[in-house]
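A.B. asks: Multiple structures follow.
Values in this text are rule-based calculations from the coordinates and carry no lab data. Bear in mind that the values here come from a model prediction, so they are computed numbers and not experimental data. Cβ atoms are built from the backbone, for glycine too; each structure is taken alone.
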Structure 1
Amino acid sequence: MKYENQYSPFCDFVYYESSVTPGIQLAMRVLKPEKPSYIKVLAHGWHGTARPFIYLDEPFYGEMNMPYNEYAEHLVIEANMRGRWYSDGHPDCNGLELFDCIDAVSYAREHYADYLIDDKVVFLEGASGGGGNVYSLVGKFPDFFAAATAACGMSDYALWYEQDEEGIYRDEMDVWIGCAPWENSEAYKARGGLHLIENLQTPLFITHGEMDLSVTSEHARRYVERAATLGKDGLVNYFEVKGVGCGPVGGHWSDISDDDLYHIIDMSKQNMRRHTCEVELPRSGTLKVGGYVVTKHFSVMLDSMDKTAVLEYDLDQDRFHIDFEQPCRYEIKTY
């Protein structure tokens, strides 16, 4: 079932079109602030969707699943990525589906301008599968987000596949990616934020439960360690919640205390409040390409979401050079 565009004082449920997959309609829920603010994108969980439309005339749950009396703090976009309930298309695990979040921002900039202080400042937040989206979004769109939060997310889908001994998530990776990691390791690298850290420009707050059974804290630890190795540790702030997450599968925050929960929420908010300026990409450098990379100045799209490349660029010289792990066609656009 699909809803027509519906509106309330605090929340809208609207449809918008994909910019990269012609003909598909995508859904999002928009939570409106009481006064002009910034855009915040919420990425939903692996098995999740944006919540259905309701006319909100009482407290509701928005950012970090915390209650608000009436309005959200930001213009919050709950983008419902392709192939989930309410949206057309097919999921592809951090492939083209990530553009669905970017297209939602484009829609909000056009239709919710009165709610925005600066439409160029965009925040990002996600937990679980949404946390995995965050790791990849800040790698594939390196100068799009001013600040981001990745909570209990998967940074390496090959690692997640291998650790999923009960097969709760493997079946979807087999379909959404199309193979197992040992059949095509490059397809998994192209989707995981761990392999795109070289591109990181966004101040990133990471949090994870130490004992998480669904997505182990090894995902966060590996990301933080590699970021430090690459000299990106100044952009990463990590808070691991000791003894948390050892409940049933899917209970990322099992046994978390109220103090730790509110500390996480506060650290996420502080990261965003400290960073209310656009991220600027260096005028020259090297970027990893996992299927694609999109910046304010140029984009590179490979002929498959399953391929990776290394791009050397110089904006002042208008020079681009790409090296591939395997033969590949590609398209470069400049803006």
Structure 2
Amino acid sequence: MMRFISCDWGTSALRLRLVDTRSLVVIAEVTTINGISTTFESWKKSGTQQKEKLSFYQSALTEQIKELEKQSNLLLENIPVVISGMASSSIGMIELPYKEIPFSIDGHDLNIELIEATHEFNHSMLLISGAKTNDDAMRGEETQLIGCINGNNREEGLFIFPGTHSKHITVRNAKAVDVKTYMTGEFFELLSKKSILSNNVESSDDIPNADNTTSFDKGVLDSLQLNILHSLFRVRTNDLFGKLSKKENYYYLSGLLIGAELREIVNVKMPITIVGDETLIKYYTTALIKLGVHGIKYQDAAKAVINGQCRLFNLYQSKIKQAKAPIDYNEAKLKRT
């Protein structure tokens, strides 16, 4: 199999990509806001039974695969789908148990289900579960991590995945040994749009100017010196006392929260890699440098997803002959890898 469909199914978005396994070139791509949360709500409203849940989600995938066919001008029948993210959660198509951390960075010991093709859905699916500690968890970042690191690499490192719920994953001796979640993006959304501070900030799609960058830097430095609950009120007084414009204040708030997330790693003595899109990499790099951290590495999050899924797909290919006999599960045939 020289191609697979990469499915990155998050809480708020679904991204499908047709990928060449040899070159990792994306042949076609479809993105929709029909994330797992929206699909789950649609399933609940449909009134279908629990045993029909998998088929409901597969139908949602079928619609987007048809769009992928239009874009690629290719017939994608029987092309396997590799799925990471929230599809394996309690609100996903099938709930898979988390893998207990530590896990190997080549992914051979993750919890993975092979769901065989049926007449109704003619694509086999490789569903990748998340990983957890006693008090933290992730779904999706484990696949990105695998895509970032050569499985033979035994170097220590801290991998930062910025986002709504930023993840910090520690790697030692070719294993992910810890994960910490920071609700940075969600708090920024709540504070900037739904709190009293929403009246004191104004977002902008413009390229940040020198004043905005200075405000961001000040927020980062204040987060290092002040209690976050106290410093957040400065967002209000900055506006009330005319110290910053609402747009500058927007960047100050961002600096405060990102700085609060990163202040714990100021003295970390291991390589740090940021895995994200161009914008988030820029802000997190700026904040780390302002906090005195240098020698930062970077990985593109989209490429990490594809690379990680491809590595797990290739691993699955080599293990399929040793897979257990199919079992009945929600009226579909599955095998454990």
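A.B. asks: Where is mean projected area of the Cα convex hull in nm², for residues 102-237 alone largest, in which of 1, 2? Could you put the intermediate results ahead of the total?
C.D. replies: Working: 1: 8.9; 2: 13.0.
Looking at the calculated values, the largest one is 2.
A.B. asks: Could I ask something else about it? Work out FRET efficiency 1/(1 + (r/R0)^6) of positions 198 and 294 (r between Cβ atoms, R0 = 25 Å, to 0.05) for each of structures 1, 2, then name the structure with the largest result. Before the final figure, lay out each step's value.
C.D. replies: On the way: 1: 0.95; 2: 0.10.
Largest value of FRET efficiency 1/(1 + (r/R0)^6) of positions 198 and 294 (r between Cβ atoms, R0 = 25 Å, to 0.05): 1.
A.B. asks: Name the one structure among 1, 2 that distance in nm of label points 7 Å out along Cα→Cβ at positions 254 and 286 of 0.6 was derived from.
C.D. replies: For distance in nm of label points 7 Å out along Cα→Cβ at positions 254 and 286, the value 0.6 is produced by structure 2.
A.B. asks: Which structure, out of 1, 2, was Cα extents along the principal axes in Å derived from, given a value of 55, 44, 40?
C.D. replies: On the way: 1: 55, 44, 40; 2: 67, 46, 39.
Among 1, 2, the structure yielding 55, 44, 40 for Cα extents along the principal axes in Å is 1.
A.B. asks: Shifting gears a bit: With distance in nm of label points 7 Å out along Cα→Cβ at positions 134 and 302 as the yardstick, tell me which of 1, 2 scores highest. Before the final figure, lay out the partial values.
C.D. replies: Details: 1: 2.6; 2: 4.1.
For this comparison of distance in nm of label points 7 Å out along Cα→Cβ at positions 134 and 302, the top structure is 2.
A.B. asks: Related question: If mean count of other Cβ atoms within 10 Å over residues 110-117 computes to 19.8, which of 1, 2 did it come from?
C.D. replies: Details: 1: 14.5; 2: 19.8.
It was calculated from structure 2.
A.B. asks: Can you say which of 1, 2 returns -6500 when helix-only ellipticity at 222 nm (-39500 (n - 2.57) for each DSSP H run of 4 or more, over all residues; to 500) is computed?
C.D. replies: 1
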